Structure formats: structure tokens, C-alpha cells
Structure I
Amino acid sequence: MIFFLVKKAFFDMWDNMIAVFLLNLGFVLVAAGALYVPYFLSFDPALAIPGGAIGILLLNVYLAAASFVAHEITNYATPSFKDLQAYLKSAWKAGLTLGVITCVQIGILAVAMPFYLQLGGLLGMTAVAVIFWISVIWWLASQYYFPIRTRLDSGIRKILRKSFIVFFDNAGFTIAVGMGTVVILALSVFTAFLLPGAATVLIWHQSALKLRLLKYDYLEKNPGANRKDLPWDALLVEESERVGHRSLRGMIFPWKD
């Protein structure tokens, strides 16, 4: 399952390299603006902090819209940038909400963690551990946030609830997806996040939820099935056919295959 997820996400990115590059370029420009605003206002911390928060909000709104393009890519459709305005209109609330949550999380980590570390003792270390693990669990569950928005629901509360449901029901799989996210971001450092970049992370998350939803479709049709022993080979047949089998030569020179 994980191997096929890696294969699908890679080929989805490869087949849409130009779209991925453009999405990443937009991400880099928005991120640069988000970083520049607090730096420009650094002469006054009272302005720098709100400026940084605004940058985070804008970045998440952009990612929310870009996730719709990633959704098209993982569904084997040709991505259309002409629809970005419509995507922004549909996704801005979800992006803004995630941005607010991110700002609150950063604020807690920046203020509460140093306080409890300095406090020390059993109480301090327990508080640090609780804050740390809540942050990790939220980060893992939030990988499903944008995919659930594009595929399942537009209600913020329902998106948040379903994100945690999918995480707790697929903890091992979600941890593997999280590791993949870290790898993609680490590789992106060498290209200034232009490739594979944030767009590939969005594709990775979209593919992860899309494939995992096959599990729930199967269980709905087969309520007595063993949840721990699903026929993944059969469930992935259609997706496998769509992804296809390719050689390295065919990937670089598709017209010669």
C-alpha cells in the first residue's frame, strides 16, 4: 500500500511537472512575502507579530486553493489554473481556519514550552510532554485536512473531526505519510522548494486519502470484513491500471516508448 502510494504520488508529480513547478513558485513567492513582512516590521515587535500571523494566514489560504489543483492531478484530470479564483472562493475559509490554528499552535509552542521547561520538575516535564504530543498528533491528523475539504466535506467542524477519525483509524499509515512529508520537504530544500516542493506534498496527501478511502468503500459494501486484512491488491487494481507501468526511459522520453 505505501509502496503504491509512493509510486502514484511520484508519477502524478512527474506527469504534471509544469503545473507542480508553477504551484511551487506561487508558494515560494507567498512564503517570501510572509517572511518579509515581519522582517520589515521587526523594528517594532508589536507590529512584527501580527505581520507574521497575517503571512501565515495568507500562506494557508494559498495552500487551500492549491490543494484543489492537487486534487485534480490525483484524479488524473488536467489541472486548470483558470479555476484558481473559484478555488480560492471555495477554499479560503478552510485555509484561514487552518492558518488560525497554526498561529495558535506556534504561539503555544513559543510561549508555553519555554515556560514549562524553565519551571522544570514533574509538573513542568509533564506539561512539555503533553504539549509536544498534542502538537505531533495534530500535525499528523492535519495532513488529511485539505484532502477532506476537497473530497468529502466543506464544513470546518466536520473536516477537523474527520481528520482525527482517519488518523486514529489509520495511525500506522498516517505516521508513514508523515515520514513521506518530511522526506519531500527535505528534498525540496536543495531546489529552494521549487521541486518537489509544497505542491508535491499536497499531491502526496491527496493520494494518501484517496487510496485510504477505498478501505471505507470496501467496508461499507462488506460490513463483516476483517478490517485488518483487506484485499488491497484487488482494491488498487483500477488505480494501478491508471498509474500504469513505466520504464525510466519512458518517463524521460515518453515518445520513444
Structure II
Amino acid sequence: MQAKRIIPCLDVDEGRVVKGVEFKDLQDVGDPIQMARRYNDEGADEISFLDIGASYKSRATLLDCVAHLAAEVFIPLSVGGGIRSVQDMRDAMNAGADKVSVCTAALLNPDLLAQMACAYGSQCVVLSLDAKRVGTGWHAFSHGGRCDTGWDALAWAVQAVSLGAGEILLNSIDADGSGAGYDHDLTRAILEAVPVPVIASGGAGTVEQIAAVLHDPGADAALVASLLHFGRTSIQAIKHYAESKGVCVRW
């Protein structure tokens, strides 16, 4: 059985970690370097850095953080936000990222995924899919969840994987910051549609909810933010609870 991953998410804007609800009403929650170091020490399997400002200045600050962290932590680092070209990917990888995630730029130019996979391999290319329920299905949103592309999220996931995405970071806009749990219907639909690992993101409010999304529908990893940032639980507590519910986790 593939061991499940617990991934703290650091949404970074102008060098600070922020958190909001449904991608809005952001508040400052801390220094990314200090937080990443703490999560590394607690046993995180990976750290996700997302530059939600995605300006040139913000991205440069983020890459400085990545370079600093890569020198002192020894878990995979995923970097996203403002990655618009193979050169942007190269900059992130040279700073110490193990893989990059791309959302809006891939929607605007799907072939970018193929170019990135050709340059670094599919294992380094993550499709960040911001999805929101529209009618009976889900649409892929761009520009930090602000713009409805009209694209069916499942069809886009399938196309992205065919182009070279080796993993999907599935962000539920509806659930983001709610603490009400992950969107199981959305997660299950994406898992059934693609053969690559799927990271569930958005809505974690309890350790029970994290264990649940890893068990059934069976996400390959869970992204966690507020629960950890505000000290309501720890990575060790999440893993112990998930294991007690029959989930195989990494130690």
C-alpha cells in the first residue's frame, strides 16, 4: 500500500504566510522560514510553498525563502504561484524546489505542461487545480480562484495529465478555509479520472477529516494549513490518528 503524505501548505504573500477563507480575507500568520523549519522537525512529508501574490517582487522573495529552506531542511519542497514559463520553473528548481505547481499559466497555455515535463520530467510537474462547483459539476478557476474559465475540472485534469502533469494538487474553493472537511465528491471524481497522485486541499478542520479523505475517497496526500498554523494539532497527531483508522502513513 502506498504510504499517504501530510503536506503543510504555506500560502506566501510578500514574504509572509497568510490564510483566508475561499481564497479571500487573508490574514498574516507567520514567517515562512520559521514555520517550514517547525513542520520539517515535526515530520512533514513535504512542504508546499504557494506564492499567492504572484508578482515579480513576491516571487523573488519566495525563491529566497526556498533557497534558505533547501539548505537546512531535507524534505521535498513544492513551489507554485507565478510560474509562467520553463525559465520560471528553472529558477525555482535552481533555488531548491523539487517540483513546481502551475495553475493559471497552464490554463492559458496547456502546452506549458508538456514543455516542463520535457525539461524536468513529469515527476516535477504538478497541476494546481482550483475547482468550484458549478451546477452539477465543477469548473476550473484561474487567477487565484477569481476567474471561472468555464472548463470542466475533470476534463482539464485528464488533459493536463496527458500533457505531462505528474501530480494534481486539488484545491476546493468551496471548502477552502471552512474547517468543514475536504470535498469528497470532487476528490473522488478526480481520483477516478486520472492515474497520477492527487493531493486533497481545502477544508481541513479536524484530524478526523484528514484521516477520512486519505481513507475514502483515498487521496494520496492531504494538504493542511489552518489546523497547523494556528496550533490546533500537529503533524505527529495527524499521523497517529490516521494510522489508528487504518491509513498507511509515512514515518
Structure III
Amino acid sequence: MIYVVGIGSGRIGTITPEALEVLRSCGAVVGYTKYVDMIRGLLPEKLFITSGMTQEIPRCQKALSLAKNNSYDVALVSSGDSGVYGMAGLMFEIASGSGVEVRVIPGVTAANLCASVLGAPLMNDYVTISLSDLMTEWSVIEMRLEAACKGDFVICIYNPASRKRQEKFKRACDILLRYKTPETPSGFVRDAGRDGEYWKIMTLSELRDCGEIDMLCTVIVGNSQSYILDGKIITARGYQCIIDQSEKQEALMK
């Protein structure tokens, strides 16, 4: 069995009890070096197999080889949730036809972690969009940004900027500004759920020129119903309408 495990931020508080139980039960843990290093202290004397960035396919192949040739289960780890920009889909593809079962163990994804830091911005419909154009054409990313704006979704942006993609984050914000007001509540969190967590709330126009956005950040941009309350972003769910209707009914019954 191969378990594809989401480890949240890697801190014990964001690793689900199920994920921790599975990690402890597996004979080997395979993953990106940075993510494995986050959980080494929780799993003493465990066999760890690590590799660097862009080695996703070899990692899955190694996990499959270990599962086929040994009598123990193998954990393949991803940060956040393994099914959200993680390793789950690729592992299913590589294991197909091998006879090895793959099971996904969900984790707390960056959208949820960052939303909890910024307030309650995901109270209504939202989308997640990655700005990484390594495997998705930039023209497709632009189309998705526009579609999300036309639907008035709250937008959670993963992989917003790298050293090579600083200008594309600004281009993405320019697309949002065609549909959203410059005052739209927005924010980012760096290293959500980890030591050194850092966050800011600002307007969309301020976000565009912020200059602090990098690959360790997740960005959330509100919709037309989002507002700032006591220094936090809130997206209205519609409860006020229910309250108003209830008050009207009470008045009619008097």
C-alpha cells in the first residue's frame, strides 16, 4: 500500500491525527527534502527517502518500487493536502496497473490555513488558482483568473511569485483589477502555520505593488461581498438577509 499523505504546514498542530497515525505505521517515508525535514523529529528511526525539486516522477517511482519489493507500507508526503497541487494524482498515474493500492490521506491545505490567519475570507464560494506556469500555459492561467473574476469568486492564489515570475504576479493583479475594485480586501500569508509566520491585509491595488510576495506566500483576494472588520477580512455569507427576514416576520406577528 502507498499512502499519499498531506502533512499540512508540517507542524504537529496542522497534521491530522489520521495522517500522523499513517506516517507512524509505514515502513518508509518518501518526499521532497524540505517537507520530510519538517516531520523527521516526529518519526524517530524511520526510513526516509528524499529528493529535490522537479523530482516528482522519480519520487513516485521510488515509492512504488519500495511498496512492491518490501513487506511494509510506504508514505509519500506532500505539504498541505496531497490532492491540492500535491503528489496524489501523479502517484495514481504511476501506480496504475502495478497491483499496488494507493490511498490518499487528506491534509490541511494552504487556503484553509491562510484563511484562518486573515479572518474568514472563504465564507462564500471561492477558487484556487496557481500562478506557476511550469506545467500550465500562462494564457490558460489568465483565462482562469478572468473566469473567476466574472463569477465574483474569492480567489486564493498559490505559487504567486518566484524570482523569475515577479512581473507575472503584477500581470495577474492587473487582470483582477479589470473586474474588482482597487479597494477589494486582500492579503497574504508567508509560512502559514510554521515558525516565522507573517501576514498582511491590504487593498488589491496595494497588493499589486506590495513587493513582498514570493513562493512561500499564499494570497487571498476577496469578492464584492468581502470587507475588513477589526483588522480581518470577512466575506459575507448572507446571514444578514436571514436576520432581516426574521425581524420582518417578528414585526408582522406583533
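Derivation of every value follows stated rules applied to the coordinates shown; laboratory data play no part. Since the model is a prediction, treat every value here as computed from it, not as a measurement. Cβ atoms are built from the backbone, for glycine too; each structure is taken alone.
Once distance in nm of label points 7 Å out along Cα→Cβ at positions 99 and 219 is calculated for every structure in I, II, III, which label goes with the largest value?
Details: I: 3.5; II: 1.5; III: 4.9.
Structure III comes out on top.
Who wins on Rg/Rh (Cα atoms, Kirkwood Rh) among I, II, III, i.e. which is largest? Walk me through the intermediate numbers first.
Details: I: 1.00; II: 0.93; III: 1.06.
Top value of Rg/Rh (Cα atoms, Kirkwood Rh) goes to structure III.
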